[in-house]
Structure I
Amino acid sequence: MANILNYVDRKIETRILGELEETQPELAEEIRNLMFTFEDIKKLDDRSIQTVLKEVPRDLLVLALKTASEDIKSLIFRNVSQRAAEMIKDDLSAMGPVKVKDVEKAQQQIIDIIRKLEAEGKIAIGGGAEEQYV
């Protein structure tokens, strides 16, 4: 169920989880915990972040960062060159108002890239001790 909800529109996801919350709150919480969201990028290690950033066009990244938390922004800036970080910051500050749905779409595209890279074995999402590299 979590896998399916990761691919649907955010409004549909919210509605389904909201209705499930009313009837089966424990199941709704379990599904939420299994879903990968844009904020879950924090679970990736620096090497995985760098791999992802190689695949993400800068304009898409800037749009996705428009509503991102400071933690996510710091993580991204730490994993690019100082010059690239400054360019992204400049683009963010110069960007005017954008539709929330456009930001969410950009974030979903990045999540899709992350899932593709995980499926190809290039990164590990939420690498627990058994998934760490040595």
Structure II
Amino acid sequence: MLPITSRPSRTVAVTLLEGAGLPTQDITDELLEHFFVAGDPSSPLGIVGLELSPPHALLRSLAVVADARTRGIGSRLLEHAEEQARAHGVRSIYLLTTTAEPFFSARGYQRADRGSAPLSIRSSAEFASLCPASAAFMVKHI
């Protein structure tokens, strides 16, 4: 099984996210504290991040490099992020996606009304400005 490590370098994170067409404008060293990568930390195969504001968290930036997809890396990263969220007192994980709704639905996430988002989630850059209004807003209670 691929190792999962925390806090990737900003360069590695931005490269993976840009390669997947995901937003990077708000990626800071502080935000990367709760990001995780699968594989070699200098050249990982996938990445996932959390923005924590217990009892809620925003899951963001789940991406796996194209030639490593369908190997379970995304599922493993998601499980790891959920474990980390629980360890920090999170009870609900929210996310926005324009392309991966079936992936998340298969893992227990359900569509939610954007108006029901907690203030801490609505205040995030991803929710407020980086993700389009057409993105599916989803939640999983853990």
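All of the numbers you see were taken from the coordinates with simple rules; none came from a lab. Fair warning: this is a prediction, and the values are worked out from it, not measured in the lab. Cβ atoms are built from the backbone, for glycine too; each structure is taken alone.
Computing Rg/Rh (Cα atoms, Kirkwood Rh) across structures I, II gives 0.99 for structure I. When helix-only ellipticity at 222 nm (-39500 (n - 2.57) for each DSSP H run of 4 or more, over all residues; to 500) is computed across structures I, II, the figure -6500 traces back to II.
Largest in distance in nm of label points 7 Å out along Cα→Cβ at positions 20 and 44 among the labelled structures I, II is structure I. In terms of relative contact order in percent (Cα under 8 Å, 6 or more apart), the structure with the greatest value among I, II is I.
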